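Chemist: Some structures to go through are shown next.
Each value in this text was obtained by applying a stated rule to the coordinates, not by laboratory testing. Predicted model, so just to flag it, every value in this text is computed and none were measured. Cβ atoms are built from the backbone, for glycine too; each structure is taken alone.
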Structure I
Amino acid sequence: MNSTKKEFYYNGKTGIALTRAFEKKLLAKYSVNIGSICHFACSFCYGPTVTSKQKVIQDILSQGYNIEDVSCYRYSDNVLECISRDLRKIKPDDTGYVFFCTTCDPCATLEHADITVQAIKLIMQGSNLQVRVLSKSTNITYVAKSLFEYKNRIVYSLSTGTTSSDISKAIEGGVSDISERVDALQWLQKKGFRTFGMICPVLPSEVDKIAQLLDQVRPEHCEGIWAEAINIRGKSLINTYSKLMAAGLHDQATELQRVMGDQTAWIEYSKRLFLGFQHELRNRGRVF
């Protein structure tokens, strides 16, 4: 997992925040964000669209950097201090989920994974909240091993939206290879950790591979399955198309282009995706 991004650090003001968007998805009530711009460089990421107006990001961009060329994470002490403060507001009977993270990968490097471990320990020791960790890095297994004593209150997943290493390498900059992520997720399951399936984004060219996508996450070992079409915010579609073309994945790029500017085609793509997952899961006797 290599990254050529210029790294920046900052102090934030929030430890544990309400997250309305993820609550609507039934993923989490709260979130902890250890950074604003991810260490990874996924072409479809919505993060920069959400965080680009923050002062810390604007200050970085004013120095002449492009947002896709930087990462911006918080200082460890700042994250932990803010979480400790916000935990005092959490009621003892609150068992809601805290999502790590909504604006960056919480395990992109071992440094980030260690901050995540320390942050989750504070939550485990200072509340009855549960935690949901999502990553594109096999460093997530380090987090799980470090927090083994709290395994009943933490659910893990590795985002797996494709079955193709070539597609992953083209559009998911710096992440663990898709095969390594699948192996890590299945290792977590074999070791008895709680897991959920996060199958996203599924490109239009991958909609006919729903069975294989489900085989990767093994629904019978997951507490839930989330599947999503590619994000449309910002330059996600244009950037993903360009990355696919540059990688010589012309068929995949052409299929994405076909639905980009056609509302009817987009609706059909989304319909095939979600109904396809629903049908396959029901055939497997899984209803979430």
Structure II
Amino acid sequence: MQPQLLVFTDLDGTLLDHDSYAWQPAEGVLQRLADLDIPLILNSSKTAREILDLRRALANRHPYIVENGGAVCLPDGYFTSRTGMAEPEPAAVQYFGRRYPGILQILRTLRREKKYPFEGFADFGIEGIMRTTGLDRRGAERASERLCTEPILWQGSGPELDSFRRDLAETGLQLVKGGRFMHVMGNSDKGWAMLWLSDCYRQAAPDRELLTVALGDGPNDLPMLKAADIAVVIRPKHGSHLQLDEHRDVYYPAAPGPAGWQAAVEQILDRLTSID
């Protein structure tokens, strides 16, 4: 019996083009995954609301991981009937740390008591999110609907930042470096969430071997890439790509973004489906 393949993917700069956010260059292999009934699991720093729009465009019915691994969203009846679709709300959310209101409360206390110089999405409001991210109003509204992380802009010194990290750690929070923002969140990551969700698939079909593939391009993807059976390091459009020197099964496609995504997944599927 062929192993159950699970494909976990980052979005921006990986499945989505860095500039245009287009996924269409990977359309052929996305259809192949659908035809083979291989789950494509979106694993992103984006919010659930942002990901829902993309799930609809992709006709994706599988669980999805949001906010850098802070939570997993499970469609209704997925592991019993496998009929989940891109519903307005996930039927269940598995959190791996504090929820958003608790994070904001801690941040406000630390800023008031320690005078830490930062601003986050909760401070910006919709207009501020639009200015700092370049999102339109609809996009900013979806980015503001957070479950378990707060993006911040740090305005202080390096030593202050070290102190801030220590104070966050004492409350069970961490600071994850993103592209433009730092993300305050619980002690989880994309890899932890991937392993938790993989175990859900394993429990649903205990007699079938499971094989995980992860695709990503940035430092916040490293825990997911390292934990996967097969890792695909997508070359960023600008700068050098990550190196996974100790991983035993890793692909480095030449093209960036969705073109590289398509080439690597095609290669993996050709390899695995050729095994008797």
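Chemist: Ranked by mean count of other Cβ atoms within 10 Å over residues 100-107, which of I, II sits at the highest value?
Modeler: Comparing I, II by mean count of other Cβ atoms within 10 Å over residues 100-107, the maximum is at I.
Chemist: By the measure relative contact order in percent (Cα under 8 Å, 6 or more apart), tell me the structure among I, II with the highest figure.
Modeler: II
Chemist: Next up: For which of I, II does P(r) over Cα pairs in 10 Å bins from 0, in percent, for residues 20-147 alone, calculated from the coordinates, equal 11, 35, 33, 15, 5, 1?
Modeler: Answer by label: II.
Chemist: May I pose another question? Quick check on the output: 22.1 is mean count of other Cβ atoms within 10 Å over residues 220-227, derived from one of I, II. Which one produced it?
Modeler: II
Chemist: Given a computed value of 33, 22, 13 for Cα extents along the principal axes in Å, for residues 140-187 alone, which structure among I, II does it belong to?
Modeler: II
Chemist: Which of I, II yields 2.2 for distance in nm of label points 7 Å out along Cα→Cβ at positions 52 and 244, as computed?
Modeler: The structure behind it is I.
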